[in-house]
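Just so it is clear, none of the values below were taken in a lab; they were calculated from the coordinates. Computed from a predicted model, the values in this text were never measured in an experiment. Cβ atoms are built from the backbone, for glycine too; each structure is taken alone.
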Structure I
Amino acid sequence: MQNNMQFIRKLPIPMDVKEQYPLKAEYAELKKERDREIADIFTGKDDRLVLVIGPCSADHEDPVLDYISRLVKVQEKVKDRILIIPRIYTNKPRTTGDGYKGMLHQPDPDKKEDMLEGIISIRRLHTRAIEETGFFCADEMLYPENYRYLSDLLAYVAVGARSTENQQHRLVASGIDVPVGMKNPTGGDISVMLNSITAAQHSHTFLYRGWECVSSGNPLAHAILRGYVNKHGESIPNYHFEDLYGLYKDYSARNLQNIALIVDANHANSGKKYLEQERICKEVLHACRHSSEIKSMVKGFMIESYIEDGAQKIGEGVYGKSITDPCLGWEKTERLILDLAELSAL
């Protein structure tokens, strides 16, 4: 019988990687403070906005850290109205399975896949961001079994549109102690997203990394609207007033904890027209000014942004330009953050 799966090598368990590449004690204490700060926004104790912002996918350490370091000064300017959580997305879901799958797979996009080096690289990148900028960052939980490699570093976790209906993602999310955003699926069924949030907020017993685990439920699990694609392959946005108000009513009927929403301004909401992200964010804030229910639900935005506008192919070598989805460049990003701070205060 032909063996279609080759086992290359046994990879280290998360505990061993954490011991080899630890987070310094002073930053572990700082993370507790930051986690409380972020939780207060999602529970409504703090009326600031959260911005989960950064490259579509992390590619090289230097430009990613350069980008995040630029956010430090902007954060100081808007700290009364906005809390920034930089995106360091080290796993990249691919619709067909082809293409760049992120730093976990390829620490260097120009070289072949190396999962061991990938695990080390993504932990090093997140740790450097903390130590060099003071930011605790966000990542996508594409592979639930890999979450523990970064669990002591992450301030925010996203579950993608293709994963939100998956049982393992939901159950692992129920055992995470930072906010986990559940995106609406690519087909747009809001009930799938709300079912996912319900599951993540409940306690479960489940199998994880060869262990029998019991979770206590995650009250900070929440919704992310990212638009969807209809049967004709057309992008349909779901950030308009009617969409937001409809979600609030459906959310409220579920009797869930902390009705909370992050609006993803790119993907199907923008039709991947990255420049539309500015307008979309401002339209959502306009809806917040006209509905106290929507305002109470909207906790912030997810924005794809990097140093240079747009996207490039792997190998073109433009510093700080996305090699996956197109992103807002730095000048537009800085202006947008300052505008959102001003508008959120109205």
Structure II
Amino acid sequence: MRRFIYIVCLAAVSLTATIAVLELSLKAIRYKPRAVWWQWVTNPDNQKFVLDTRRIYRLKKGVIVDFEENTPVQTINAEGWRASPCAQGSETWLFVGDSFVYGHGVDDQQTFPAYAYKAMMDHGKPVCTVNAGVQGYSLGPSYVAFREALVRVKPDVVVWGIRSDDFLDSAQNGVISVNKDDVIVRGAWTSGVFLQGVLNKTVGRIFPHSLLLNALMYVLQADRTDNRYIAEQMRTLPFFLSHMRALSQKHLFTLYYVITPSQSVVIDPTRSDNPEGAVYAPLRQALRTNGEPFLDMNAVLSPVYLTHLKKIVGIESDKIFQTDGHLTASGNKLMGKLFYDATYAGR
């Protein structure tokens, strides 16, 4: 026993000494702390998100978000979903996706699911909407959130907000593995972003200004996306869509997709250095081939359409996007209206 204690103490002293040397070395070479992109999720003082071992992070349950600068108040309900309108005793519509579904920068009544609800209610089609979108999610975490909500909600309809850059995020997409037979949830334990969060919420609380910690978290957030990765994502996309169709048949829900808009695709779709452009066309083609109904907001917001936008729906074209590229309340209203016209109107 004494020998074991001795070994443990020796290992602890050695580790402490190594860390101290590395910390001093970084200070000696005048290492400048790098920007850590995922800090908005992994910061120890974060009040909106919590770490999740299956999908990296999720919204904190039962929170009124009134502490974000220059953004409206947002309500996260007891289920961990964005508060959404619901007509009781009607079809349940589950909305899944990233910040375009969640409604970044707009209040609870100005999100895409809220406007889709209003469009359907205006046409005498009552629904109960569940907004399971989460800011920053790509394909992997969105899929895990969908599978969890599928059990809890048992939706009649699933609306998946999918974006071309959802396939460019290797840091998040590793939580699932897609092959021709299945989509397997691997979990977040090997995700650099998740590990970054664990470090930040433990060591970071004690040593918030550590240069070594900053360097390590910067390495962990690295998003290793190259042409080979993109090609692999596009190769597995048809299998993913087929898997989703099989789930819709097994669980008896109707499946719709919305390609949420990207300013880089809308404004300059032919730009050679735009990685989203390499993904957008295959995504659109795969959805067409799979035969699922979908609304393509990139096509809707093309320059040709934008010139006629006010005449068609009474919205100024320059009122669609926020400065950070997300949709304004008017943009969400347009997407809700067009979604109804493109999908639900014929049901």
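One of I, II was used to compute Cα extents along the principal axes in Å, for residues 190-277 alone, and the answer was 50, 40, 24. Which one was it? Display every interim value, and only then the final one.
On the way: I: 44, 30, 24; II: 50, 40, 24.
It was calculated from structure II.
Where does the value 16.6 come from, among I, II, when mean count of other Cβ atoms within 10 Å over residues 46-53 is the thing being computed? Kindly include the intermediate steps, with their values, before the conclusion.
Details: I: 22.4; II: 16.6.
This value belongs to structure II.
Consider the structures I, II: one of them gives 22.4, 83 for Rg and Dmax of the Cα atoms in Å as calculated from the coordinates. Say which.
On the way: I: 19.1, 68; II: 22.4, 83.
Computed on structure II.
Hey, mean count of other Cβ atoms within 10 Å over residues 62-69 derived from one of I, II reads 19.2; which structure? Before the final figure, lay out each step's value.
Details: I: 19.2; II: 11.8.
Considering all the candidates, the number was obtained from I.
Of structures I, II, which gives -14000 when helix-only ellipticity at 222 nm (-39500 (n - 2.57) for each DSSP H run of 4 or more, over all residues; to 500) is computed from the coordinates?
Values: I: -12000; II: -14000.
Derived from II, not from the others.
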